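Q: What follows is a set of structures for review.
Quick note: the coordinates plus some simple rules give every number you see, no bench work behind them. The structure displayed is predicted, hence computed values, not measured ones. Cβ atoms are built from the backbone, for glycine too; each structure is taken alone.
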Structure I
Amino acid sequence: MTALSEAERFARFRLARTDRVGPVAFSQLLQRFGAAERALDALPDLIR
């Protein structure tokens, strides 16, 4: 397993604390986008 960068760890924390993102959605977003940073960037478009 590869160690996460500080930025990715922080992004995962932010994503996990986002309204309407529970454990299942969190896992699905990581799988779909490959990184929490990319998932966070896409959230505004996904929520609409």
Structure II
Amino acid sequence: MGWTNHEILFLIILSEYYSELLFLIIIPIRQSFFHVTGCFLYEAYYPP
């Protein structure tokens, strides 16, 4: 299966775009995940 330069360029641009998109999606998810686990651990170690 041969790749042309045009296809390779297109794939590079697409992967760049998707990595940006994933970055924008993953960061808030990770932050909220760490926030939730942090609160959970805090509650576990320091009960009210």
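Q: Among the shown structures I, II, from which was the value 4.9 of distance in nm of label points 7 Å out along Cα→Cβ at positions 2 and 34 calculated?
A: Only one of I, II returns 4.9 for distance in nm of label points 7 Å out along Cα→Cβ at positions 2 and 34, namely II.
Q: Still on this structure, please answer the following. As an exercise: Kirkwood radius over Cα pairs in Å, calculated from one structure in I, II, equals 13.8. Which structure is it?
A: II
Q: Which structure, out of I, II, was helix-only ellipticity at 222 nm (-39500 (n - 2.57) for each DSSP H run of 4 or more, over all residues; to 500) derived from, given a value of -31500?
A: Of the structures listed, the value fits II.
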